[in-house]
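So, here come the structures, one by one.
Derivation of every value follows stated rules applied to the coordinates shown; laboratory data play no part. Since the model is a prediction, treat every value here as computed from it, not as a measurement. Cβ atoms are built from the backbone, for glycine too; each structure is taken alone.
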Structure I
Amino acid sequence: MKEDVLLDLAAEHLQPGARVLDLGGPAIPSPLLAGRRVTVLREDEALAFLQAHADAPFDGVLTRAPSSFAPLILLLTAVRAALHEGGIALVADLAWQTAPTPELLRAFAPAPGRDKVRPIEGYEMQMEHAGFSVAGRHDVDRARWAATLAPEQRAAVEADTRGAARFVVWVLRPASE
């Protein structure tokens, strides 16, 4: 499952005792994060919380599919402000590796007011504009994440022989480091 890669990376990069903000995570933090001080927020709470708590830095922020619940550059900028120096952000989201088919575009059309799926390079440019440098990129095997999709999305991904849709987990560090 796509969660595993994000949580494995969090366990690897965030030491026990680390203060972690998990945006859109499960209500009960994963055992992989045992020993870390984890605050879990629902997606609809994330941006307001980050903007209100920029003065309370975290060691790490995990976010899943942020483009589906907030304007991406706004959310990434708020995540950057919530990290102390030396902190990391782990961002997991769908991105286009190549030009998407019309079926993929329809299946992943955003809800009104939400961001569309971006090419990987465009996503990474947004990260840089928000004050991050990409320390690592992990493409998740399609079999691990496609099963978690809605039926229309899964059918579009399975029909795409070029592999345009990728689920990626990025390890981000504040650019000043």
Structure II
Amino acid sequence: MTKAKPKTKAKPADMLDAFVASDPTRVLQLVFWKTRHQNPEMTVLIREEDLNAFDQCMAYQKVNPGILVYRPEGKPATQGTPAVGTRRAIPASPAEPPRPFVVVGLVERGTRNAVKPVENNEADFNRGELARELQVARRNIPTLAAELRRTAASGDFSSATLEDAARTLELLGRP
């Protein structure tokens, strides 16, 4: 009788695969680091009301939350298929490697279904609305700046353009 060799864990192919297989603490560290420009202190204060709001949101949506850390897979090569009858030929495609990134997300445990928060009070809803308005305002800043420059050069000021600029500045100035 021969003894079976003990199984060894397969060595991850690269850094991203190793990251996916790493300690969840490392994942959290990288999430903080990725948001370092928006959150230079790299801290988040969690209060009792935050715990309650999170639990209420998950219960309302009937979601058992989990964290998903995965690397989207590549694609194996496929052989081409010749044309048959009225069906067109399908060209061969080369293999594609795994994607060059890792996805970390709040999902329904055991699935890849992302959790979209539902706010359970007016204050949180208003904070979410403000965040969405800020995203739109930031996205529109280059267009608004170009319009202001055009009107300044021509001297033909539009009250609508000035109102848009004022609204954007108000949004950006809110705490």
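Set I, II, criterion FRET efficiency 1/(1 + (r/R0)^6) of positions 32 and 144 (r between Cβ atoms, R0 = 25 Å, to 0.05): the highest-scoring structure is I. With helix-only ellipticity at 222 nm (-39500 (n - 2.57) for each DSSP H run of 4 or more, over all residues; to 500) derived from the coordinates and found to be -10000, which of I, II does the value describe? Label of the source structure: I.
Identify the structure, out of I, II, from whose coordinates relative contact order in percent (Cα under 8 Å, 6 or more apart) was calculated to give 24.
Answer for the origin of the read-out: I.
Given a value of 0.55 for FRET efficiency 1/(1 + (r/R0)^6) of positions 24 and 136 (r between Cβ atoms, R0 = 35 Å, to 0.05), point me to the structure among I, II it was derived from. Could the numbers behind the result be given before it?
Details: I: 0.95; II: 0.55.
Derived from the structure labelled II.
One of I, II was used to calculate P(r) over Cα pairs in 5 Å bins from 0, in percent, giving 1, 6, 8, 9, 12, 11, 10, 10, 10, 8, 7, 4, 2, 1, 0, 0, 0, 0, 0; which? The correct label is II.
Could you tell me which structure in I, II was used to calculate mean count of other Cβ atoms within 10 Å over residues 120-127 as 17.4? Checking each candidate, the match is I.
Looking at structures I, II, which one was mean count of other Cβ atoms within 10 Å over residues 88-95 calculated from, given that it came out as 9.9? Computing mean count of other Cβ atoms within 10 Å over residues 88-95 on every structure in I, II gives 9.9 only for II.
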